[in-house]
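Alright, structures below, take your time with them.
The numbers here are math on the coordinates, done by the rules we state, and not lab data. Because the structure is a prediction, the values reported are computed rather than measured. Cβ atoms are built from the backbone, for glycine too; each structure is taken alone.
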Structure P
């Protein structure tokens, strides 16, 4: 189990996301918001480029619905992402630069979170990720 603390009085849950480059020795830390409404994790375009990813030939060009309307974003597969003490390899991310100066540079979306059992406690100010284990999930 991995766990981090957050301030439940703040309007967003922000956390550090480590994005690894095409070279195993290169990575960048990005401050992102936990967003259960985001289907796919979003990282800044400049981070993807700095880590050696080829944005000229994305896996797909997708429409991204934002508060300002629909924008185009490039879907790529990154070698590895680490957040809340857990790592996922070969995961798709959208490359898009979030507006504003809030310090939030991306979003941790459902494609990362769905790999775990996620417990968010606002009363304790904690997020816990539990790895899925065979036979540990109860389904109706």
Structure Q
């Protein structure tokens, strides 16, 4: 399977991209929210869907060109099981809607997380992964 080619409209979707204003505990103009905003490092030309929640108490790094669907949750701290740790979303990864990413998880460059997934362990570069809990489905073959 070859590399996916984006239609012309997708290539230009970030032409006018600007980093959104992020206020503690308030929705951005795109209707997503961050708690502990000083722990968030937001990359260039990122796309975060509406009603996504990011708790960056222990750090959340979102690298360039990352896409996140709506209604996702990112927890760098979990009070249920007392886990905490930085979350890193590597360049060009994509997270499907309604997914949950737990503390200390790294999602690899170009990887795709299916919708409604529970990401409780690292995901390597260039894979498709999905499920509850997350499982690698296949490798992404590049050019």
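Here mean count of other Cβ atoms within 10 Å over residues 26-33 was derived from just one of the structures P, Q, and that gives 17.6; the source is P.
The greatest value of FRET efficiency 1/(1 + (r/R0)^6) of positions 18 and 106 (r between Cβ atoms, R0 = 30 Å, to 0.05) among structures P, Q is that of P. Comparison across structures P, Q (criterion: relative contact order in percent (Cα under 8 Å, 6 or more apart)) gives the highest value for P. Taking Cα Rg over 2.2 N^0.38 Å as the criterion, the top-ranked structure out of P, Q is P, with the highest value.
Comparing distance in nm of label points 7 Å out along Cα→Cβ at positions 58 and 114 across structures P, Q, the highest value is found for Q.
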